[in-house]
Each structure stands twice: as C-alpha cells, then as structure tokens.
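In what follows, structures are represented as structure tokens.
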Structure P
Amino acid sequence: MHAAPLDKYSSLIVADKDPGCSPPTNSIRVTYLGVNGFQFENGGHALLVDPYFTRIGLWAAALNERIESNPNRVTEGLRYVRPDIDAILVTHAHFDHLLDGPEIMRRTHAQLLAGPTAIRLVESFGISPGKCDAVKPGSARKIGPFKIRVFPAQHDRLFGKIPFSGKSASSKPMKASDWGVGEPLAFLIEAAGKRIYIDSGGMPGAPPTAEHVDLAILGVALPDSRKRFAEAIRQLQPRYILPSHQDDMFAPMNRGFVFGKMTNFPALLRETRKENLPGDLILLDYFKPWTLP
C-alpha cells in the first residue's frame with residue numbers, strides 16, 4: 001500500500017484528539033472541507049467558507065462542459081458539517097467555491113455573504129434575495145458570536161490570465177465558464193478572542209489590521225499566490241499558518257488528500273524555514289477538526 005501524500009508531513013498535521021466533543025466556547029474549532037472549504041465553530045454557531053464537495057472533473061472544466069452540483073456528494077460532505085449553519089462566506093464566484101452553494105443553503109438554512117457576482121449566480125437557482133448579503137471590501141457584519149470584516153483580494157493567473165474572468169451571458173450558469181470569478185474577497189473572522197484571516201489566493205498589500213492574527217489561511221493553488229506567500233505572512237504576523245487550496249480539486253474526496261498538480265508545498269515549507277517566517281506552519285486533513293489554541 002502506498003503512503004498517503006500527507007503522511008510525509010505528519011509532524012505538521014494538527015487535529016483534536018477527541019473530535020466528537022463539543023468545541024469549547026473560548027475558542028474556534030476549524031474543520032477542513034477540501035479545496036478552500038472550511039467550517040468555523042464557536043458556541044453552538046458555525047460559518048462555512050467556500051464549501052465545495054462535488055469535485056467536477058478536470059476535463060469537464062478544461063473543455064468548458066456543462067456542470068452541476070452533485071447532490072450525493074453534497075450529502076456526503078455535509079455529514080461533517082453542523083446541520084444548521086449561520087452563514088456561508090464565499091471568496092469568489094468560481095465553481096470550485098460556489099457551485100454547491102445554493103444546495104447547501106437550502107439544506108442548512110444559511111445566509112450567504114459574497115460579492116455581487118456570486119449573489120447573482122446563487123439567486124439564479126431560486127435562492128431568496130433575503131438570504132443573500134452582498135458585501136465588499138470595508139463591509140463588516142456580526143453573525144452570532146462571529147465578527148466578520150471584508151477585505152480586497154486578488155485571483156491568481158493561470159497561464160498568464162485569470163481563469164473564467166468574464167461574466168455569464170445566461171441568467172443561470174450552465175458551463176464552468178459561467179461561474180465567473182466576480183469580486184475576489186478575503187475575510188477576517190473573530191470570535192472568542194481569536195482572529196482568523198482567510199483568502200483563496202494571496203493578499204494585495206496593506207495588512208488587514210495592526211493586531212495579531214491567530215490563524216492565517218492562505219490559498220496557494222497557483223504560482224502567483226506562492227510568490228506573495230512570504231509577504232502575506234510577514235504582514236499578518238500569525239501564530240499559525242495554514243496553506244490552503246493545495247489539494248487536487250478535480251479528484252473525488254474519497255481518494256483522500258492529494259496535492260494538486262500545480263501546487264508546491266515543499267517549496268512553501270522550505271521558504272518558511274529559510275526566511276524564518278513568523279508563526280507555525282500547519283496542515284489539516286479532510287474533516288478532522290482542530291480547535292485553535
């Protein structure tokens with residue numbers, strides 16, 4: 001039997017010893033859902049960021065074929081998510097961040113916080129505008145115990161250009177390209193005195209706050225974000241660093257964690273150590289919760 005890709009980095013993987021216990025009220029419990037998807041729990045409340053379980057195949061995306069959310073894979077993924085979610089936060093409108101959004105909203109009764117493009121796409125599936133909250137850089141929201149602040153972000157280039165940067169001409173997205181990038185966002189989430197910064201591909205300039213960040217979740221799917229990685233860490237000064245969006249988003253989740261073909265975690269690890277970047281570099285495996293200390 002071949003070793004799982006994460007076994008090589010077992011010393012970096014963090015997880016609660018007893019995942020069945022309720023999360024403490026004085027911290028945030030983090031569960032990785034694959035790609036750039038996360039659940040954050042505190043005090044009986046939960047947020048999701050970029051939940052995506054369908055895992056469209058590579059050729060369906062590359063050939064711009066018709067795609068749709070897979071209800072069976074959503075059901076399987078939601079086994080690891082609280083039945084009632086306060087809100088879903090979406091960093092941008094690509095299918096690997098938003099395709100499952102309408103179905104998850106129906107099942108969990110969550111509201112959506114996202115940019116205008118993502119809101120329009122979700123509403124095209126019959127989701128009530130009353131469940132959707134269009135946000136932009138500078139927006140702030142209070143949802144349950146969570147304080148949420150919105151910051152500008154940017155999307156990496158693929159072969160010199162941002163993928164699916166256009167906007168769909170149809171009223172309802174059908175093909176992969178109909179899920180245009182929209183308005184990339186980053187979020188700073190605070191609860192129980194803990195602060196988590198999350199984006200899906202790099203940070204553009206000024207730090208979001210002069211105060212410390214407990215956990216920085218930074219998307220590193222493509223070379224652009226890896227080039228900005230060290231700068232982002234120096235600006236955020238986190239206690240923990242979690243590189244995200246580095247698994248193979250085209251592979252079914254039942255294969256387990258597999259690094260994406262364009263990612264390079266060994267290079268990030270070397271840079272973190274060589275540059276003596278602040279914070280402890282960590283990894284999370286699928287659906288194994290970790291309480292931020």
Structure Q
Amino acid sequence: MTKKKKIIGLSCGRKNGNSECLLKEALMGAEELGVESEIIRAMELRVKPCKGCETCTMLMVRGKEPVCAIKDDDVPWILEKVLLEDAGFILAHPLYHLRANGYFECIHERMLPVMFKHPEILKKNKVGGIISVGGGEPEWTPLGLTSANIFVQHSWRLVDQMQVNFCGRPASVLLHPEYIERARKLGRNVAAAMMMPIEEVRYMGEDSAVSCPVCHCNVLKVPGRLPEVFCPVCWVRGKVHMEGTEMKVTWDEESKRIPRFSERGVFSHLDLIKNLQKTFYENEDKVKEMKKKYEHYGNIVRPQAG
C-alpha cells in the first residue's frame with residue numbers, strides 16, 4: 001500500500017484562535033487532494049527561548065555533535081518533527097506587534113542545533129506555506145511574513161503565503177469568508193506541490209512589482225542610497241526603477257541563485273562563525289580577565305517576593 005503524503009501544521013496561536021482556524025481550513029483543503037495532516041499546538045507545549053549561550057555553535061566548531069543546552073522543554077521535538085519528517089509544512093502564527101509572535105520566535109531561534117546536525121535540510125526538498133494573522137490594518141502587519149520566512153526559507157520551498165488583517169479579538173476570522181477560502185486554497189496549493197518533482201515546484205501566491213523573487217515579501221532595505229536595494233530576509237540584491245507611476249525592482253540573477261539561506265549562503269556564514277569562535281578560544285583567558293570588571297557591577301533589581 002502506498003503511504004499517504006502528510007502535511008504538518010505548526011499552530012503558534014491560541015487553541016482554535018484565528019490563526020489555528022485558518023491552519024485547519026488549509027489542512028482541510030489539502031485533504032481534498034488526499035493528503036493527511038497533523039497539528040502541533042505550540043501554546044500547549046513547553047517552549048523556552050534561546051539563551052544565546054552558543055553551546056550548539058561551540059560544539060560544532062569543536063567537531064562535536066551540536067546540541068541545545070536547554071533540556072527541559074519540547075522545542076527540540078517540534079523542530080526535529082517539522083524539519084526532518086518527510087512531510088509538507090504549514091506555519092500559522094498570530095501577529096501581535098508588527099512581527100510573528102513570541103511562541104513562534106522562541107521555536108525559530110532554537111533551530112541551529114538541528115540544522116548543524118542535518119545540513120541536508122538546506123537542499124529544500126520539501127514544500128511549505130505560511131499563514132500570518134494580524135489584528136490591525138496592513139501598516140501594522142508588515143513583518144509577519146518576513147519574520148516567518150526567516151525560518152521557512154532554511155528548509156522548504158515556499159509554495160504560498162497569506163497575510164490576514166483586521167482579525168484581532170474580539171473580532172473573528174470566521175467573519176471573513178474571503179480569508180477562509182484563501183486559506184483553503186493555500187492548503188490545496190501546498191498539497192498539489194507535494195505531488196510534483198521538487199524542481200518543478202513554483203510559488204503560487206500573490207506577488208507585487210517589488211516582491212523578492214525568493215521569499216516573495218515586499219519589504220526592501222536600502223543599504224546606502226537608491227537605486228540599490230536588497231531583501232532583508234534573503235539578501236537578494238536589486239535596483240529600483242520606475243515604469244510610469246509603478247515602482248519595480250530588477251533583481252540580480254546571481255544573488256537570486258544563491259540567496260542567504262541557500263546551502264552556499266549558510267555554509268559561508270558558518271565559516272565566519274567558526275573563525276569568530278576560533279578568535280575567542282585564542283583569547284579566552286584574556287576575555288575572562290577583562291570580564292571581571294563587570295562581574296559585580298550594577299544594581300540588579302527583581303520583583304519583591306510575596
């Protein structure tokens with residue numbers, strides 16, 4: 001018997017909240033194409049933030065197996081499941097203040113140990129989609145998809161994504177049939193892409209005239225002066241120009257081919273990290289001596305007990 005294909009949905013919002021309802025709608029759409037699904041509800045699991053201790057990085061530099069120093073939560077299980085299982089992926093998260101919420105970011109920032117151990121995920125042999133849900137007008141949701149793509153672009157070929165606005169409590173996304181149908185279409189798009197050879201997968205969502213050709217977000221950074229711009233997620237570079245009243249970007253073909261989260265892009269960054277760590281080890285005693293100046297300084301305050 002042929003094993004059914006599966007999509008894993010990562011819900012980073014409230015139980016049956018707006019983002020989770022849209023995730024479930026997307027998975028229902030995927031089921032129309034014969035795809036099974038599982039949902040991970042992050043808010044019901046133990047999720048701790050990265051402490052920036054660099055244990056995983058230092059182990060990797062020393063040629064040892066990189067592991068996270070945090071041992072008492074569920075984030076390693078979440079990451080190994082979504083990154084390593086042979087399944088499609090849909091991320092759904094709420095957006096409270098311009099960008100994806102803290103539950104998602106805590107998971108996202110802990111991905112390095114899994115990526116260091118399994119660099120093959122950078123080949124992007126799986127497909128995924130993103131649902132970002134905000135409670136205000138579009139001016140208050142500009143970084144929802146960009147922050148989600150910082151995670152997704154490591155491991156998946158992005159098939160579709162959607163940004164939802166005006167759906168905060170007490171309002172409900174269920175009052176917006178256009179979002180319900182759009183989520184269902186997203187699920188169908190991800191499921192359809194799973195049936196294709198990976199090299200034939202193409203982005204099926206909406207684009208603007210200035211959308212990044214990799215993550216398809218339309219947030220641009222100006223590094224110095226115009227016309228040069230680049231995508232802050234993918235580091236794809238381009239030049240802005242006007243066609244009548246419409247602004248467009250001519251993207252650099254080489255940086256499109258080798259974006260930030262390509263194998264080559266990530267490995268070049270890892271080489272930089274290794275060199276930085278080597279410099280630290282060579283000066284470890286000196287740094288420890290210099291840190292003594294700060295060990296006992298400062299009036300550290302805490303809430304009073306009781």
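No lab work stands behind these numbers, since they all come straight from the coordinates. Quantities reported herein were computed from a predicted structural model and do not represent experimental measurements. Cβ atoms are built from the backbone, for glycine too; each structure is taken alone.
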Review point. Quick one: relative contact order in percent (Cα under 8 Å, 6 or more apart) came out at 16 when computed from one of P, Q, so which one is it?
Key: Q
Review point. Of the structures labelled P, Q, which one yields -11000 when helix-only ellipticity at 222 nm (-39500 (n - 2.57) for each DSSP H run of 4 or more, over all residues; to 500) is computed from its coordinates?
Key: Q
Review point. In terms of Kirkwood radius over Cα pairs in Å, which of structures P, Q is highest?
Key: Q
Point to revise | Answer label among P, Q for the case where distance in nm of label points 7 Å out along Cα→Cβ at positions 195 and 259, calculated from the coordinates, equals 2.6 | key: Q
**Study point:** Value 15.2, calculated as mean count of other Cβ atoms within 10 Å over residues 139-146, assigned to which of P, Q
**Key:** P
